[in-house]
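Student: As structure tokens, here come the structures.
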Structure 1
Amino acid sequence: MTLAVPLATADSSTLTQAVDGCVLPPGVLTADDLPTGSSVLDCAAVGRLVTHEGVGVTVPEPGMTVGVDALAVDGSRHGFTLAVAADGTISYGLEAHAGSGERPRASAAGTAGRAACADGAYALSGHKEYGTYDWWLGDDTLPGGLTPREARRVFEQAIGTITGTRNDCGYDDVVGARAKYHSLTRREAGIDRKGHCTARDGQSVWDAGELSRELVATTCSWSRRVRGGPDWLKEADVRFNTSDYTFTNNPADDCTGAYDIRSVATHEAGHVFGLAHVGPGHENQTMFTNSFACTTGARALGRGDVLGLSALY
């Protein structure tokens, strides 16, 4: 059905946008404004920001998927994917896809997390790295006051935990993906101050800066559809929230709220390579929704983390 809307004049403000029968409000959109089945071509929606539960993504071009995964202070879930088919049709992934291990589920209040090597829970985000993940390091302030050399080493260790499935559960390496560090870059991660994914620029950047106060770190990933398989990762950017939180690479006994850089980085690297969050009851997994402060527990993968990577690779 074609919808008629008044045309905006030079001295008036318009509340809607009409393109070939598609009507969009101005400014930030929600999934209700641009629902599943909409056409980004008919709606002229490429480049528009769509938000959901505190995070957001910029609508990509046809054939691409963008996903945002944010690590929240309180362990709540913040993330979704927006996929644009080759014909411009939109679809969303508003909840993580549970894997074939133990399905992530809520636990009773006060119940301790299961032992890392006994818990098979994992969730997948819908993409994977089919080749080599090429990444760069931002040249501004880095978490924990690390020098670029130190940050490169810590992030390589974290990424290597994912590509090498490093764990204390006796599992061998099951991941076929690789990663390569390139250099410092003046480019920034495609993530704005509110934790929204902006447009991709073809360079995967790890950096630090300002995010929404409830977010410790955020990963934005862009991938292309692959027939019969997970999407092919094309770029993934990571940002640490150094505006609101303190990070350290060596949590001490007197630690009072600092986040372990390598634990957070390993969690974010999991998102880069296709793992999604698992929730309450799975606190011992690297991909749990909260990377607790003053602990290095997420530096090594749990059973579910390994099983998730094995399902992908």
Structure 2
Amino acid sequence: MVLTTAPDPTRPGTAPAPGHATRRGPGRTRDGEGLAGYVFLSPWLVGLMAITAIPMLLSLYLSFTNYDILTPWSEVEWVGLANYERMFTSDPSYWHSVRVTLTFALIAVPLKLAAALAVALLLNRTWRGVGLFRSLFYLPSLLGGSVALAIVWVSMFNRDGAFNSFLSLVGIQGKPWVNDPDWALQTLMVLAIWQFGAPMVIFLAGLKQVPTELYEAAAVDGAGPIRQFRDVTLPMLSPVIFFNLVLETINGFQGFTAAFVLSNGTGGPVDSTLMYTLNLYIAGFTDLEMGYASAMAWVFLVAIAVITVVFFSTGRFWVHYSDGER
């Protein structure tokens, strides 16, 4: 009897038997998986470079020039820090837009979060129809910063709008709110506050994660609803409050559409709605000072980054997590 031995695929010079699956090394597998990952990521990477990274770097270069869109690239003049110097020393409209934007953000954002939290507490129930009410309150946020919504809002607060018609029913004489310099910005704030649906949904999700045992223990200790809200709900909800605060502050500084529609792109009446982003738009696309607008954009980016860093730096003093860390 003759015994035959099957070829060993691990020995050099031996061929694998028919039907025998060869084992690939771990390095080759990782390389293949990495290549496949880059292939799937390539649309996003191309979009990031073409739509975000390259335009940002180009705008950084333009912020040091006097580029005005119409001038050929070969004739663009390098002016160094002249745009930044003009911005901080000799452009009163710039500082006015900063004041308007800060006023808007400091008032509208806290009131919006307060309204979102109040409604979330009311809707954190298990009664019939609560899902419908949650959807209705969230609906304005779906419209976002749409032009159509801004047009409807302006028509509501005109002299002959629905708001003045309601006031006349109770004997109050209305006014053209959107054309009054003392009230135009306030109408934009009301619009921003009214769109509290997105933070409300996040607050609802956070409230669902608060253990009921904490409320039961607080009730046993004699804590009423106000004290339970202060000592249980707010500390347990502080990470969600922090998240909403950061997002809504950034969104508040970026307000543009409503101010543009209300003022027909001018920031009026009497520059009362001249938000920073609207002033940037006017500089770049109305006055065709794209170099100056690019400088404004980069200062804006740095300012928002600084504010975000401040939030994260101070958050450790008041943001509490369930594991006891801050």
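No lab work stands behind these numbers, since they all come straight from the coordinates. Note that the coordinates shown come from a computational prediction; the quantities given were computed from them, not determined experimentally. Cβ atoms are built from the backbone, for glycine too; each structure is taken alone.
Student: Comparing mean count of other Cβ atoms within 10 Å over residues 178-185 across structures 1, 2, which is largest?
Tutor: Structure 2 gives the largest value of mean count of other Cβ atoms within 10 Å over residues 178-185 among 1, 2.
Student: One of 1, 2 was used to calculate FRET efficiency 1/(1 + (r/R0)^6) of positions 74 and 250 (r between Cβ atoms, R0 = 35 Å, to 0.05), giving 0.90; which?
Tutor: 1
Student: Follow-up. Can you say which of 1, 2 returns -19500 when helix-only ellipticity at 222 nm (-39500 (n - 2.57) for each DSSP H run of 4 or more, over all residues; to 500) is computed?
Tutor: 2
Student: With FRET efficiency 1/(1 + (r/R0)^6) of positions 58 and 298 (r between Cβ atoms, R0 = 35 Å, to 0.05) computed per structure, which member of 1, 2 shows the largest figure?
Tutor: Going through 1, 2 one by one, FRET efficiency 1/(1 + (r/R0)^6) of positions 58 and 298 (r between Cβ atoms, R0 = 35 Å, to 0.05) is largest in 2.
Student: 1, 2: which one has distance in nm of label points 7 Å out along Cα→Cβ at positions 90 and 266, as calculated, at 2.7?
Tutor: Corresponding structure: 2.
Student: Given structures 1, 2, which gives the highest value for relative contact order in percent (Cα under 8 Å, 6 or more apart)?
Tutor: Result for relative contact order in percent (Cα under 8 Å, 6 or more apart) over 1, 2: largest is 2.
Student: Where is Rg/Rh (Cα atoms, Kirkwood Rh) largest, in which of 1, 2?
Tutor: Answer by largest value of Rg/Rh (Cα atoms, Kirkwood Rh): 2.
Student: Next up: Consider the structures 1, 2: one of them gives 21.2 for mean count of other Cβ atoms within 10 Å over residues 154-161 as calculated from the coordinates. Say which.
Tutor: The value was obtained from structure 1.
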